[in-house]
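Quick note: the coordinates plus some simple rules give every number you see, no bench work behind them. Please read all numbers here as calculations on a predicted model, not as lab measurements.
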Structure 1
Amino acid sequence: MENRFGVKDFLLFLLIAALIGVVLLLMIVELLNTAIEKLSDHVTPHHHDAIGRIKDMASAAVGLSLLLCGLVWLIALAERVGLP
């Protein structure tokens, strides 16, 4: 029996997996950020500098995940359009 899948098909599969993977990663990081925010607001409703820094770090993780997601999608779009 002949194998119908070649290298191009495998690379396309990897590209689709990467596109879906980065979106799932972004959603996971956003959910963790929301959990940290809700938990810290529940622990103390008053302003606390350490909790503020923790919230900022969680938001930075979301921002970096969003940046990664955007870069992967832009690379995929550039490849699809035919840019070098």
Structure 2
Amino acid sequence: MMYTIKVTADDIAAGKRCNHRACPVAIALRRYLYDDRITVEATHMTSGEYATITRLPKRVQVFIRAFDQAKPVVPFTFRLPCPLSRI
């Protein structure tokens, strides 16, 4: 089973560059996974009470780097395993 996560234009507009809790991907993940503790790094996300760390797909990593560098980005969809896997 997989989670399908949609990063929307609203997520991008509300996102803040170089902010682990407020980047568009973090905003979308919190919305879909109902977890306010989610933070996002360039390659992985951390979630849950016990800090489950999950590697993000390559296209998400590319999006985060582009967004943080103020390059143009567009809404997109990606998938994560359910339950979230640890690295």
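A value of -30500 was computed for helix-only ellipticity at 222 nm (-39500 (n - 2.57) for each DSSP H run of 4 or more, over all residues; to 500); which of 1, 2 is the source structure? Working shown, then result.
Working: 1: -30500; 2: -9000.
It was calculated from structure 1.
For relative contact order in percent (Cα under 8 Å, 6 or more apart), which of the structures 1, 2 scores highest?
Details: 1: 43; 2: 35.
Sorting by relative contact order in percent (Cα under 8 Å, 6 or more apart) in descending order puts 1 first.
If you rank structures 1, 2 by mean projected area of the Cα convex hull in nm², which sits at the top with the largest value? Numbers along the way, then the final one.
Values: 1: 8.2; 2: 4.9.
Across 1, 2, mean projected area of the Cα convex hull in nm² peaks for 1.
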